[in-house]
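Chemist: Dropping the structures in below, format is structure tokens.
Each reported figure results from applying straightforward, stated rules to the coordinates on display, with no laboratory input. In this text, all values refer to a predicted model and were calculated from it rather than measured experimentally. Cβ atoms are built from the backbone, for glycine too; each structure is taken alone.
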Structure P
């Protein structure tokens, strides 16, 4: 993953860890209200605790296995993870995308996952190659115009 994605994950992890004591307090407060079998606040707090713990475990796993990649240190003539690719669509309109990990993907910012249909179609392509992608709205055709590592 890119450094920015790693920082985003660690920030989310820290926020979840800070939420833990608040959830424990909410559980204790709900317990003080008496009968737990019909205590909606207690059940909601316990459910939130389970969600937070599951999210923490998932993020800790991702962070522990993460390899931080700086695209500026990469090079080559093929599309790989971290590359920024300029594509020309059927009307020769340029579209620019950076190939990133699933947690970093944000199509509005021009970041697509290597695992997305377009990401899969682009990996390994060279400048000048045609790319056909099947997406929910139909087939799309692109020409790889430029590959950058920035």
Structure Q
């Protein structure tokens, strides 16, 4: 089920299971996973996109192996906060994926996540070639850490 609200997503998450974030690009999907305590995001891998069914199969295999309890998709809002064609594509991907799994799915504003990931990789003196290989799943890690921080804040206020 797709949850627009992070509070509804948090309520739908099963206890003691990790969550994953997806950074959907045109050619790749960056994947990051959390620990089961929902405190730390770890960049995992980058999936090369082909067709939806093949992409979904790869992602759902990761979900199964890692015992993932929920999915967060980075929503590529425009800088003014409006939604453009890339947001529509992400929402369509989520709708199609929700037909294949019962996992709760939500969205997170991903503006500047790739920029932050790029800066971190440059600061770590990562070569240009290596940055191009890992940027998508590092950006997914930034998206996921933001959600984990919000979930932690929600738990603290309840």
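Chemist: Tell me which of P, Q gives 2.4 when you compute distance in nm of label points 7 Å out along Cα→Cβ at positions 50 and 74.
Modeler: For distance in nm of label points 7 Å out along Cα→Cβ at positions 50 and 74, the value 2.4 is produced by structure Q.
Chemist: Work out the source of 67, 34, 14 here, i.e. which of P, Q gives that when Cα extents along the principal axes in Å, for residues 26-97 alone is computed.
Modeler: That value comes from structure P.
Chemist: Given a value of 33 for relative contact order in percent (Cα under 8 Å, 6 or more apart), point me to the structure among P, Q it was derived from.
Modeler: Q
Chemist: Upon calculation of semi-axes √(5λ) of the Cα gyration tensor in Å from the atomic coordinates, which of the structures P, Q produces 22, 18, 16?
Modeler: Q
Chemist: Now for a different question. With mean count of other Cβ atoms within 10 Å over residues 34-41 computed per structure, which member of P, Q shows the largest figure?
Modeler: Working: P: 10.6; Q: 16.9.
Biggest value here belongs to Q.
Chemist: Out of P, Q, choose the structure whose coordinates give helix-only ellipticity at 222 nm (-39500 (n - 2.57) for each DSSP H run of 4 or more, over all residues; to 500) equal to -16000 when calculated. Mind dumping the intermediate values first?
Modeler: Working: P: -14000; Q: -16000.
Corresponding structure: Q.
Chemist: OK, next. Rank structures P, Q by mean count of other Cβ atoms within 10 Å over residues 18-25 and report only the one at the top, that is, the highest.
Modeler: By mean count of other Cβ atoms within 10 Å over residues 18-25, the leading structure of P, Q is Q.
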